[in-house]
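Asks: In the part that follows, the structures are each spelled out as structure tokens.
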Structure 1
Amino acid sequence: MSFQPVIPFGGYAGWAFLKRTMASQQTALQSTPTNQRDEAYFRDNIGKVQTAEGLVSDRRLLRVALTAYGLEGDLNNKAFIRKVLEDGTLKEGALSSRLADKQYQKLAGAFGFGDFPVPRSQLSDFADKTLALYRTRQFETAVGQQNNGFRLALNAEREVASLAAKSGSEDLKWFTIMGNAPLRQTFQTALGLPSSFASIDLDQQLGVMKAKAQSIFGDDSVSQFAEPEKLAKLVRTYLVRSEIASTAGAVGASSVALQLLRGAG
């Protein structure tokens, strides 16, 4: 990717700068010749796609589609993606419904190859909706190449707000977070939980996460993050804790190096 977002410094101050300049930086990314060509190709050709096989056989279209749902890492897993798309979301035992990462379910539902006689790719507004998601994810990817913490924060702003606004039980929402690797990492850091936390029983994880959320945010629900102030506090807490952990790691590494040098001397 030739575009590089401007991120002059890290930490919460760097995050605040990114947020202030994000609209103009996103416009700059969309204006690059490569991006304009890819978007034009998708807009001109996606309506011709009638089947899952047709999509996965066109690498250029598939890359845009997968990127729109944060699944670009599966670009070479064509057989798997075809199965996800062909199964759809409505039939019992559909592959996407059995996967922990619900982005696959969103992808399958968006295209509708396995759910409807006429796929959603034939709808007049399909390209616009997909490209809007693609631009968002593409910018996050560019940010992540310089600062992965900021990418996780951008992802959390979008995904947590969407999840919080949905109906359904709070426990199910927490389990959704646990099954989404980027969200899990964000919450574990924000709640002050170690990486080894993921190895304990899921019901125990649920209890600990809810207790930690109650302690830090005054509420043990995911729905609370539908409030912009609560969501902002979640992101801020994640970024601050992440920076502290990074600084502590750097200090620890420097201390070890100093001890080795002294030993050598």
Structure 2
Amino acid sequence: MDVNRITSLFGLEGRRAVVTGGSRGIGRMITEGLLDAGCEVIITARKVEQVTAAADEMSSRGTCIAVPSDLSSDDGIGHLGVAVNDRWDSLDILVNNAGASWGQPLDEFGAQGWDKVMNVNVRGVFFLTQRLLPLLRASARRSHPARVINIGSVNGLTPPEMDTFSYSSSKAAVHMLTRHLAKELAGDHITVNAIAPGPFDSQMMAFALNDPVARAEIARDIPMGRIGEPDDMAGVAIYLASAAASYVTGAVVPVGGGLSTVAK
């Protein structure tokens, strides 16, 4: 085995990353993976105590900095942008993971549930990426592109059974935004890809996965027969951020044990 080649392909030593929603769930899985691969990481989330505690806990793996921000607002996006600019003069990896969901029957679904989800899941992704583009461009090289990794969902690929109309629509929008940005930014040596997770242990899925009976039923519906684990998510994120994926852009990678192949 050529260990040096594997390290060259998948190591991220010295890279700088921002992970939104990085204090828990899928964002934390990705953050821990990036830290273990050698990245310095800024994480952000709305709740000050939660994001600060998470950064402190993950600092045993590497440099992890907390910047509390609400990315549903322009002020929150601006605050994070200033904080990143104050610390770094370039950015290698942006992971747009912060997300919101809303469930309500079709006939009762209100504008609040629509606007909240779209503001965080789509608007926030676009305008934070725009805000951090100068730093991404500063690190981008033809042989070592900068990376944007958006977190979509298998629910943006196939309609879910739940009444989460704005969530599924927002994630489909994230997938298309990923492709559009990939086309736009390829000439700047910035790749843009998306991960479309299936069921993972997170606050968004806690209502179902914390119930052993519901968890077992969900797992049975997945072709691979299980719920996603932290290494499943970390591995894909490390790949998309690494030299191994330097020629990959505009891809939407389902990480759901084959769930995206099943039509209900």
Structure 3
Amino acid sequence: MIKQHTSNHSATLFSYDGIPLALDYRGQGSPLLLFIHGWCCRRAYWQPQIDFFSPDYTVAALDLPGHGDSESGARSGWGVKPFALDIVAAVKELKAAKVILIGHSMGGAVALEAARHLGETVAGVVLVDTFVIDYGGLTVDAVQSIVAPFNENFTAAVTALVDQTATSATPSDLKQKLAREMAAADPTWAMPAWQDLLSWNPQSAFEELQVPIHAINGDLIPASARERCRPFVIETLVPGAGHFLQMEDPSGFNLVLKKILLRLC
């Protein structure tokens, strides 16, 4: 059951295994736009989109377990598929007849897996710079080489990740904010979630889903990932954009997303 709070249109709902999750939602009508953040991120990173789209849609953004204002609870299994089950539980609690899942980075992977469970409830999936890493194309050795610096020094590795996924379009104060907030995540759950994400393969979701899948990508998507996604995904490229393009230029991003939503609704 959703517990509603009086401030900032906030509420508490529950994960598939009973963990309290912080939620922001507002607006009315169908479909529901459900925004899903990335690894070690938080729902507040979607605030410009919540503000922009709420006059025309029901909009919601939640903090996945362990992230932002949500607890980690007693969960022992961390990764894309458990997070996807959390999204499924949220859609059911919100009683959405139709939903468009919009996921940034890891959130896109979570959206694809959640869509497999939600069936005809899903009107479309929007991936926001999800394949900045070529998920499905990484060897075991490649995964371990990516993970190793995070095991050695989590804070330094997160800071380096933010820097590596930025472009000249990424404001320096945004980079500092992201590095500070993402590095505050608890490695106890963040590291198994990271390793699981790096090992995740999108192929089954791509082949199974019958709904439109759109991607809004910046400059950093590797050619191998673009080739992997091309048969299944309609891409919109935002030239010059870094990984957090919805935060770098919220107004420009919102206009791109608005055009996609008009095709899906």
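Asks: Work out mean count of other Cβ atoms within 10 Å over residues 123-130 for each of structures 1, 2, 3, then name the structure with the largest result.
Replies: 3
Asks: Quick one: Cα extents along the principal axes in Å came out at 49, 48, 37 when computed from one of 1, 2, 3, so which one is it? Walk me through the intermediate numbers first.
Replies: Working: 1: 68, 44, 40; 2: 49, 48, 37; 3: 45, 39, 38.
Structure 2 accounts for this read-out.
Asks: Figure out for me which of the structures 1, 2, 3 the number 155 belongs to, where volume of the Cα convex hull per residue in Å³, for residues 51-170 alone was derived from the coordinates.
Replies: That value comes from structure 3.
Each reported figure results from applying straightforward, stated rules to the coordinates on display, with no laboratory input. As the structure is a prediction and not an experimental result, all values here were calculated from the model. Cβ atoms are built from the backbone, for glycine too; each structure is taken alone.
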